[in-house]
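The structures come next, written out as structure tokens.
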Structure I
Amino acid sequence: MLLWLVIIGLLIRVAWDDFKYRGVLVLLFPILGSVVISYAILLGVFSIKDVAVNLIIVMVQLGISAAVVFRRKGRWKLIGSSWISWGDVAFLVVMACCFSTANFVLFYSVGVVLVLFESLLAKMIGFQVKHILLAGRQALILAIVYLCDHMQLGASLFMDVPIFRILLW
């Protein structure tokens, strides 16, 4: 229970820092990753294979994004530029530790769509959107997901079986 509360607190801190300062304290990411892994180990559902596959998915996605940026801009500067920040990449790595592979793909896809939709909606309403704070917004979404998962005894995010039952039903 205590680790679950620490995870929620750290996710809220990531969101707060990203919204307020447009940057997140670097130390938060390894702490958050360690706490999430510890939580999964205590639940008995941690899988290094899932983390490895999730990290490969992140690397492929970043590689494709870098190729698109290179094609459009003629340079290989993706991370640390106006396209994606180091904090976003660090948060993607932490997210890779938070889910089984199917849940990771689902969360990451839905999370990015929700963040982009929210930014587009804000722009349509008349707000000026200079930057999309991906890590902060996804941290809030992940905190909500962890709150909901906790009601199911906390292990569903680390196992593919429940998500397959929902998707195939």
Structure II
Amino acid sequence: MTKRQLVEDCRILDIAVLKRRGLVHGTRSTGKITWRNEFLVSYEHDGKLSLTLTYPDGHRQRLMLYRMPMPLGGHRWMFRPAVDRFAFKLYMPKDGNEFRSRAAWGLEYRCRSVGSRKRRAARVDKMLLRYGFGLETIKPVGMWSRTWERKKAQLAAIKSRGAVSPGVGSST
């Protein structure tokens, strides 16, 4: 069985982020996007429905944009890659050379590749980190009593589904 690549390990190109950076229909724009200060991509929007990405090695990728009309007015922007279906986000794995949809790369989410026991341990750890390690015995300051009772019951239900050792780090 081959290990599939994970979405969480990829660079993500999100249409919403580009819109916040000034991507407007009818206006030409250019800019740069950096991922963790290690990978830089320049983009150029022609003001219509074309977005051109220029990679550090000089390779260029042209993405088509689509403005889907909404029932109550306005438009919702989406990517329309050449061979893929519409997407709001495009991904590039570490060994990839261009952005494509999640389906085109065959990506999976990390939670799909983790067994049920580790998922359960991760949920316990998340609750204990959020509400404190004494959640079962001490009500956190500022929490309502009925909320505390509900959270204690949720924690007990998660733990009762399997042998889970509570504590940080058991989810790895």
Quiz item: Which structure, out of I, II, was helix-only ellipticity at 222 nm (-39500 (n - 2.57) for each DSSP H run of 4 or more, over all residues; to 500) derived from, given a value of -25000?
Solution: I
Self-check item: relative contact order in percent (Cα under 8 Å, 6 or more apart) from the coordinates reads 32; which among I, II
Solution: I
Self-check item: If mean count of other Cβ atoms within 10 Å over residues 32-39 is computed and equals 10.0, the structure in I, II
Solution: II
Quiz prompt | Among I, II, structure where mean projected area of the Cα convex hull in nm² as derived comes to 15.3 | solution = II
Quiz item: With mean count of other Cβ atoms within 10 Å over residues 8-15 derived from the coordinates and found to be 16.4, which of I, II does the value describe?
Solution: II
Quiz item: Where does the value 3.3 come from, among I, II, when distance in nm of label points 7 Å out along Cα→Cβ at positions 72 and 96 is the thing being computed?
Solution: II
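A short reminder: the numbers here are calculations on the coordinates, not readings from a lab. Keep in mind it's a predicted model, so treat the numbers as computed, not measured. Cβ atoms are built from the backbone, for glycine too; each structure is taken alone.
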